[in-house]
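Readers should treat all values here as calculations from the given coordinates under stated rules, not as data from a laboratory. Bear in mind that the values here come from a model prediction, so they are computed numbers and not experimental data. Cβ atoms are built from the backbone, for glycine too; each structure is taken alone.
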Structure P
Amino acid sequence: MILDDLLDLTEALAGAEQVETVLELVLESALNISRAEGGSIYTLDTLGQHLHRTASRYHGVVATAATGERVSIYGDDMMPNLQAPAALVVSTGTVINIADITSAVGYDFSRIEEDDRLCGTKTQSLVIIPMTVLRDRSIGILQLINPRNADGQTGAIRDEVLKQLKALSIHAGICIWNTRMHEENTRLKKQFDRYMKELPRQLTKDKAQPAPVKKQKPQGLVGDSPPIEKAINLIGKAANSDVPILVRGETGTGKEMMASFIHQSSDRSDQAFVVQNCAALPESLLESELFGHVKGAFTGAQTDKAGLAHEAHKGTLFLDEIGDMPLALQAKVLRLLQEGEVRRVGATKTEHVDVRIVGATNVNLEEKIAESEFRKDLFYRLNVFPISLPPLRERPSDIPKLIDHFLKKGAAKAGTTVPIVSADALDALLCWSYPGNVRELKNILDRARLMAEAGYPIQLEHLPLELTGPMNGSAAPMPSGIPEGDLKTIVGQYEALVIEAKMREAGWNKTNAARLLKVSRRTIIEKLNRYNITRPAGF
């Protein structure tokens, strides 16, 4: 059975060119083998500091889990947080197979409990398997909850099934690694081809070629990964209706761009698209801005003033950061949604407007409701058609396209040639987790383009420190003489110096230092503890 599953998976993965597709295929196979209620794949960022959930699939209660915060591998003391199951597995390469987490001792299951709260699940048994390549290089973990045996009972996975899952994880890790390498090689080839084309200095610019006709996408959107295509397809289904739409996503994922696309794709596209950030103004000003006011309503109200709701009549009103709107105003927005009525500040009569409401937020509205900071009735009225925008870490196949786009756009604006990106710098860009999403990537590239010398490639030192770690120049110097003592002591002193130097070179990232020294991460952790080598303050 496992052989058939692996053969089917291998055949499917052979045709998968994007990381997202690989992750979905791996998860589906893992759930079939383990009969688990749900599972997630977490991948390690380039500096080995955090795990990020890049794919999830659940049977029954929810289809996919909330993205959630990243999982820190290290504690405040810069040592691996081995009480956290995920950190333990990725740091040591061990497998966790717990029949009942309520009776397990020595673990911190707070992250699992938070997932249960957000997803409506109840984790009893937990299995976490490391995903490694190149013998012992961790690239992430496969996490399964509530696996079941042949009798349908929840508990720990039997040894033969665990062996199958380990084989699947190794297979999956290699496939994910190869897919990433394929994406990087494609990017490098494109850069090389462009570089060769631009070697002869052109006296005249090439005439612009007409762009091929493509299916409609938001203006300015770059990328065609499955998660972003899914969001666009959802917009296509709802754009021409009048139902409210709630766009959810982290900061920098392009919520306003998608809201504008919803408007442009609707039958209201020839009318106004009006934007208001609900967190940008105090409550009194925001109410006047949205609904208008009458003369004398407050000090400074010299004349009657129409609100943005009036301006958006027959069009679309986009309420950005609606999760930060004051409670009193939420009631008025609810009335606008339900009845199409607004009342200006200081007025005694209501007015009717015809507006389509699109809201957006980067906060957890369910948590706000639980804390009585957001109205439940407004949430259900807004959440008729929710659209979730994926963070950049969940659409890694789009990163090379975005790098090309931002470099070309920045160079065109500055009137310079498009810079090349070195292999080391490209590797760091492709592996970073981008907590600030697309906006962060654009800012990184704008800075790197300015830092690089004209006509020379963007190098690792042109990127922010958090992507690269300190440069080689900060490494500790080796001693010029042989110290006194017995051979074991002398060799130990040299070993400690070498390890500390390589740790500095790797930005105090244990995974990268292990790769530089060609040893396992476990060995690095053991040596650091043996020689009491700690990260200096300020690094």
Structure Q
Amino acid sequence: MNAIKILWVDDEIELLKPHLLFLEKKNYDVSTCNNGAEAIECVDDGNFDVVFLDENMPGLSGIETLTKIKAKLPNLPIVMITKSEEEYIMEEAIGSKIADYLIKPVNPNQILLSLKKNLDHSRLVSEKTTSTYQQEFRQISLDLAMVNTYDEWIDLYKKLVHWEIQLESIDDPGMIEILESQKEEANSQFFKFIQKNYQGWFEGEEKPLLSHNLFEEIIVPQIKKEKTLLIVIDNLRFDQLRVLEPIINNYYKKEEEISFFSILPTATQYARNAIFSGLTPLEMSKKHPDYWKNDTDEGGKNLFENEFLEAQLKRLKLDIKHEYFKITSMPKGRDLAANFKSIKDNDLTVIVYNFVDMLSHSRTEMEMIKELASDDKAYRSLTLSWFKNSPLLEMIQKAQEYGLKLIITTDHGTINTKKPSKIVGEKSISSNLRYKTGRSLTYTDKEVYAVKNPEDIQLPSIHMSSSFVFAKEDYFFAYPNNYNHFVKYYKNTYQHGGVSLEEMIIPCIIMDPK
């Protein structure tokens, strides 16, 4: 392995002999020069790994030298060393994308730490992350054997998401495989938990916060205190929100994070309508038959979210100024961002943003999206790339300027489906790949959560003898007719509607403007 090459630039370089000897003993290859002009020539010829640059030199100053080197080699790490503690010098250096900033007198260990931070950072983080996860692996395994309540499942799932994001940045596929196996085991256990407990949540037993309770219990108290922007990014998983948060944190600070459970099916027409109506699907079908659509009904299934919201506000006796927007395309998003000032005086503004849902569904249709979102890591990366360049981020920036409280949530998550499960039903069977409803359903018992009487879990029945079945873990339903073609088409695509940690445990964050 070649020695790390360092260029040290200082007009009093002879006084730094002890530092240079220290680095040479550590097997670093150190070259020196005593002015900016010479440094610029050296970096052209030297193929250096890092530059230590004195800020206060005769001739070209450190800042001027930094600017010229960065123009030639923008990715070369440069550590600025200065006697001055003037804030404007720090800001100018940081603005020029320095790698580190040290105040004289520096000791050799400070230099060593800076080198480790800039040149060994990835290796050190990788090693530490791997060793810490190896220790945590045992605890997660113990937790999996003991987890028995919905709060414990929330904690365990958040822990798995944390490690999934940590491990994606290290070069150790073996660790990622181990985590994937833990996620599979967790989803297997979680399915049994839901199968055993879900019906009881609608029969007066202790229950977690569910979709239809979210608005009244979490959002209403915020509206009563201050003007609020509620953003519902549909189909957004916990891990996707985690990678968006650092961008949002530039404008907002998190006050509280709530985790809640999506109702079943984990599909927009059920879970999102439940949020806006404050009702279960069965209650919606009875109280608002003009708005509710069953799976087999003609027309869009979630066209009345605003009407559901208004009915809920009226039921809660909340006389507030509010507006609802659904963004289904980039032009619509740009229009709302451009006219955002018009909503700043609302007590409540609701924005439903459909991008993530379009992305996950288009993945089954477009080969390019399939390539870009081939696994969870790529799916998170694609979501982040979209968000950084979206009108939604512009809206969040403007909301911060107007001092609005920000609440971000979703209706349900999604899972990468890998295993087909055969199902047969009448012609009117619903089309979703992760749940089915209809009469005379034939399926593999061990691969589904089956509910013979939908009203037991607050779902309406399409027919007198209709039942619901929900796919477990990462299964998806396939019909025996043309089975191989169907499986090839939908395998390794992102779907929702069934029972998994990714679909059911979902976040809601409450944020204050910075």
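Data table
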| quantity | calculated |
| --- | --- |
| Structure (P, Q) behind the derived value 18, 45, 31, 6, 0 of P(r) over Cα pairs in 20 Å bins from 0, in percent | P |
| For mean count of other Cβ atoms within 10 Å over residues 127-134 computed as 13.9, the structure of P, Q it came from | Q |
| Source structure (of P, Q) for mean count of other Cβ atoms within 10 Å over residues 279-286, computed value 13.0 | P |
